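Each value in this text was obtained by applying a stated rule to the coordinates, not by laboratory testing. As the structure is a prediction and not an experimental result, all values here were calculated from the model. Cβ atoms are built from the backbone, for glycine too; each structure is taken alone.
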Structure I
Amino acid sequence: MSPIEEIIINKKSDINPIWIMRQAGRYLPEFREIRKQNPDFIKLCLNQKLSSEITLQPLKRFDLDAAIIFSDILMLPYGLNQNVVFKKNMGPLLDELNLDKISSVEEVNFVKKLSPIYELIKLVSNSEFTNNKTTIGFVGAPWTLLVYMINKKSPKLNLNENFFDNKLLIDRVLKILDKFLKIHIKNQIDNGAQLIQIFDSWAGLLKEKDLPYYIYEPTLSLVNYIKSLNVPVICFPRGIKNYKDFCEIIKPDAICIDYEVDPVKIIKEIKIPVQGGMDPKILLSDKERLKKEIIKYLDIFKDHPYIFNLGHGVLPETDPNMMDYLVKTVKDY
């Protein structure tokens, strides 16, 4: 059993396990080389040879305890025939959502379209570099995918003002997402994913009164499904104000916290294993400040099952040497 699985299943481990969101990618020079020659991001995600190589790159450099697959949450709308392109400095742009088009997608065609992702997981889980490490698959939460599919772009600034107008459309899309997310999860697990993380990147956009319909019900459906397959699940409801309620309602195996959350409050309120928390911008400072911040989190969670991670993905301008220092400091604690 890997250290991460030990923390989640047995609630303890001989070491402090660590993996980092977006550990495979933008800050590594070897990734940039591949990216230069492969400007189409979706095509790169669907090239199982290259995407498995990218997934393993950080494991060849750092003593991390997991491989998180190099993919994207928006491969799901892509699999449902809603076109997705990634524009430099703009992020993802999606075509107009056509309900007839996504409603008519058959499971066999969806799986075929995303099959390189499942092949990538198989390659990674069978690699010598993942011995005694956890292979992590992931999906976007239904709410976050709904946001992208209707908003057609990142809602960094705001949601379209008429986003909530068509309740019938929202209801239908959530039902379709529930079906195909479960298919996507099952195929990841069948090909070697030992843990699934659910990313709800835009959970913080919702008002408290809207959480049951948009977050609690659809996420709980996925969590229960993953548990039925005997695989642990970590939820990351980024920006949510009430982690305690979320954990009590959804009951994930572990909860990932963002960097705006007070870890001292979390330790008082939450019984399940906790992951993450540190601000990725700390990696852009100096070693002294970085060490102080690492020790802060490890001290707070020293008597609680904890997986070291950041409160969001590693930033593109991060120096790989700082990442190396981070991993070694956690391991030496």
Structure II
Amino acid sequence: MEITAVTLREADQRFRLRSLFGLDRADDNEEVVVVSGDVTLENLPLDFTELDTWSGLTATNSVSFSGLVVDGDLTVTDWITNWEMDFGPFLLVRGDVRAKNFGTSGSEVLVEGNLEVAQTLAGIYNHGRTVIKGDTRAEVVLTEQHAFEFHGRLNAEIGVAGNFLQVADPAKVQVGSWAGHVLDLRDQILPNLGSRSMRALRGLDPDFWDFDRRQVLSAMEAGRSLLRVSGPRQAKRETPLSPEETIREVLRQARYQEQDRWDDGFYTCTRESEEPFVEVWFAEADEPDESDESGAPEELDPSAELRGYAEALIAAGYRATIDPDDDECLQVRR
């Protein structure tokens, strides 16, 4: 791997950078980091000060380097992240990119080859833009305001489009479930892609439903998938479940829906007394999904759900009785 610093004038002559990125006001003497040939890295911090430190070079004509050009394939064992929201160095990769996670905010990114991301490809803020000329594959493709442009195939389990995701050819898109509208390259909504419903977010861990930038990028740098973990939740805990958490787990294992942002289901609360107990209700969604799209679950019968909760809990060794003051609530004790 050869890393050099060249002026923007020289880099533009070699790679046409001014025509690819928003560099109209950039001085010709600003400097760019150029990596020649294929390169494998542990991680790539795509922020101005971090990029300087990572490259081991010092910009002499400006405070920091304007961007990074990889003249070959880029393989990153762990993460590529850009934390700076309003700006960031550009990234041009003239070959393929492989990474575990790839998250951008204010930077402009152009990958001329294919992009393969093991977990999450995320664009968090609207000052940046990411363009993939080849094929793209990831578990989750997520954009809140950041502009994504996919010119090749796009494969993902969940796509969060945020009305800023564009595709060149809808026939080349295979995404398991969508949240948000998908556009063509002329900014026209594609009727057969995307979704007015945000229900697909249920496939993400609830920690990420609000798209908190720091939470998402921190998870990516920690190697944590954004997908909801399936199976018993004890498997990802180091401490024992509380009595209330154990009751919720019993109901989940009995395949009852837990009330959340979009779905009606069970809700629990611990009541302190001489003999503490847990209350279980049937509760409505915080933000009911009002779309008429197919695939939305049927409305649940509150009385039938409550009876089912009681049966599941009794079968698990609990005492579940109707609250004498509220016939829509169960009191659950060991």
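Listed values, structure above:
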{"quantity": "Of the structures I, II, the one that 21 was derived from, the read-out being relative contact order in percent (Cα under 8 Å, 6 or more apart)", "calculated": "I"}
{"quantity": "Comparison of I, II by distance in nm of label points 7 Å out along Cα→Cβ at positions 29 and 53 - largest value held by", "calculated": "II"}
{"quantity": "FRET efficiency 1/(1 + (r/R0)^6) of positions 109 and 325 (r between Cβ atoms, R0 = 41 Å, to 0.05) - highest-scoring structure of I, II", "calculated": "I"}
{"quantity": "Highest-scoring label, criterion being FRET efficiency 1/(1 + (r/R0)^6) of positions 133 and 149 (r between Cβ atoms, R0 = 35 Å, to 0.05), among I, II", "calculated": "II"}
{"quantity": "Among I, II, which structure scores highest (criterion: distance in nm of label points 7 Å out along Cα→Cβ at positions 21 and 93)", "calculated": "I"}
{"quantity": "If FRET efficiency 1/(1 + (r/R0)^6) of positions 117 and 205 (r between Cβ atoms, R0 = 30 Å, to 0.05) is computed and equals 0.95, the structure in I, II", "calculated": "II"}
{"quantity": "Identity of the structure behind -4500 (criterion: helix-only ellipticity at 222 nm (-39500 (n - 2.57) for each DSSP H run of 4 or more, over all residues; to 500), calculated), options I, II", "calculated": "II"}
{"quantity": "Value -0.77, calculated as log10 I(q)/I(0) by the Debye sum over Cα atoms at q = 0.11 Å⁻¹, assigned to which of I, II", "calculated": "II"}
{"quantity": "Distance in nm of label points 7 Å out along Cα→Cβ at positions 13 and 229 - structure with the largest value, from I, II", "calculated": "II"}
